[in-house]
1. Compute FRET efficiency 1/(1 + (r/R0)^6) of positions 59 and 131 (r between Cβ atoms, R0 = 35 Å, to 0.05) for each of 1, 2 and report the one that scores greatest.
2. Which of 1, 2 yields 0.25 for FRET efficiency 1/(1 + (r/R0)^6) of positions 99 and 179 (r between Cβ atoms, R0 = 41 Å, to 0.05), as computed?
3. When helix-only ellipticity at 222 nm (-39500 (n - 2.57) for each DSSP H run of 4 or more, over all residues; to 500) is calculated, the result is -25500; to which of the structures 1, 2 does this value belong?
4. Rank structures 1, 2 by mean count of other Cβ atoms within 10 Å over residues 51-58 and report only the one at the top, that is, the highest.
5. Quick check: -0.64, -0.68, -0.98, -1.07 is what I get for log10 I(q)/I(0) by the Debye sum over Cα atoms at q = 0.11, 0.12, 0.17, 0.18 Å⁻¹, calculated from one of 1, 2. Which structure matches?
6. 0.00 is what came out when FRET efficiency 1/(1 + (r/R0)^6) of positions 3 and 187 (r between Cβ atoms, R0 = 41 Å, to 0.05) was calculated for one structure; which of 1, 2 is it?
7. Please state which of the structures 1, 2 yields 17.2 when mean count of other Cβ atoms within 10 Å over residues 27-34 is computed from it.
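What follows draws every value from the coordinates through simple rules; no lab data is involved. Keep in mind that this is a model prediction, so the values were computed, not measured. Cβ atoms are built from the backbone, for glycine too; each structure is taken alone.
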Structure 1
Amino acid sequence: MVFVVDDDVSVRESLGLLIESAGWRPELFACGSEFLERPRVVAPSCLVLDVMLPDLNGCDLQALLADRADMPIIFISGHNDVATTVRAMKAGAAEFFPKPFADDAVLAAIGKAIDRSCKALADEAATRSLRDSYATLSAREREVLALVISGRLNKQVGSELGISEITVKAHRGSVMRKMKADSICDLVRMASRLCLGPVLKA
């Protein structure tokens with residue numbers, strides 16, 4: 001899906017036809033607040049956003065959508081304002097086009113933005129799956145995981161937790177199965193993705 005927010009009806013409708021001709025589904029909005037009222041979709045998407053809007057500035061709308069990594073933003077503007085361009089790009093805009101813009105350039109940018117959206121959605125799904133797996137671990141298994149990813153050997157883990165090395169191996173094996181990890185390197189990558197810091201004891 002490609003969302004378009006522009007108060008100029010002629011630009012908005014021409015973009016809609018252009019997007020549709022390329023095989024994407026456009027949704028058109030005349031202002032930022034109208035777009036914000038639309039329920040969030042979990043599907044590959046991007047936003048083509050005008051800078052000057054009747055209710056709130058395009059950069060302000062961008063700030064409100066900062067958590068939407070799955071929806072890259074392409075700016076269009078009738079004003080050649082370098083400061084605004086820099087602000088938008090620093091905040092993560094995928095592209096910034098002055099009006100009038102070349103249709104093929106905008107379509108190419110939309111294609112790249114949709115690809116980024118697909119990757120972001122896949123990453124989010126993978127992270128959710130990891131969180132679900134981590135939630136199945138017992139408190140002891142989480143302790144073992146934290147020590148293992150910090151580089152502790154089974155014997156050291158057992159010493160720190162006051163359990164036998166055999167018990168550590170059993171917990172470690174269970175952690176590997178529940179997290180669907182093939183190696184310690186996998187576990188470290190998973191823990192990093194989940195922002196799990198290793199537990200370091202003095």
Structure 2
Amino acid sequence: MSTSTDNVKAFTDAIKKMAADECEKINNETAQIRTQRIKAANEEAENRYSGYVSYEIKRILSDKNKEISLAEEQSKKNLADLRKELTDKVFEKVKEDLSEFTKTDGYLHLLVKFVKQIYDETPEGDSIEFFVRPEDLILKEEINDSVKKYIHISVSDDIKIGGIKAVNHATGCLYDNSFDIKLEEQKAWFVENSGLKI
């Protein structure tokens with residue numbers, strides 16, 4: 001009987017050991033699977049987070065670049081407006097000063113100088129017609145007396161500030177010593193060379 005009991009006990013112990021080994025094996029596999037799943041879940045979460053962070057960084061940078069671009073455009077527009085305002089103020093003052101100058105004797109002397117220069121540059125015998133603004137037509141006699149010859153002077157509505165224009169009818173050559181054209185030329189030069197660059 002004791003042998004039989006020993007056999008049963010050995011058999012039972014073997015089953016218990018086998019069961020314990022199987023349990024340990026299952027527990028180990030379960031732990032390994034659990035570890036793998038946790039690792040995979042962490043990697044997936046990290047990838048998602050990394051992708052989300054990367055996307056957000058790109059989106060924020062894109063938004064900021066748009067803001068910077070808009071700010072630069074607005075800044076350029078503001079500078080352009082300021083440059084125009086400054087240029088207009090400067091040349092409005094010059095225009096006022098020229099208008100005041102046209103009321104002086106120096107203006108008549110300047111018109112006479114322009115007429116003489118044009119005659120000096122023109123072949124003798126060519127027909128020249130001079131143009132002044134309507135207000136300057138009253139200076140016609142004084143210009144004729146100063147030049148010591150009769151000159152044909154007409155009115156030009158193109159001359160607003162002052163000065164004189166002339167056309168050589170023989171050659172078609174145009175002379176423009178009007179303050180208007182000189183002011184426009186100076187304005188273009190000023191915009192180009194004033195240092196008020198955008």
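1. By FRET efficiency 1/(1 + (r/R0)^6) of positions 59 and 131 (r between Cβ atoms, R0 = 35 Å, to 0.05), the leading structure of 1, 2 is 1.
2. Working: 1: 0.25; 2: 1.00.
This value belongs to structure 1.
3. Numbers: 1: -17000; 2: -25500.
Value -25500 for helix-only ellipticity at 222 nm (-39500 (n - 2.57) for each DSSP H run of 4 or more, over all residues; to 500) corresponds to 2 out of 1, 2.
4. Ranking 1, 2 on mean count of other Cβ atoms within 10 Å over residues 51-58, first place is 1.
5. This figure was derived from 1.
6. Matching structure: 2.
7. Working through the options, I get structure 1.
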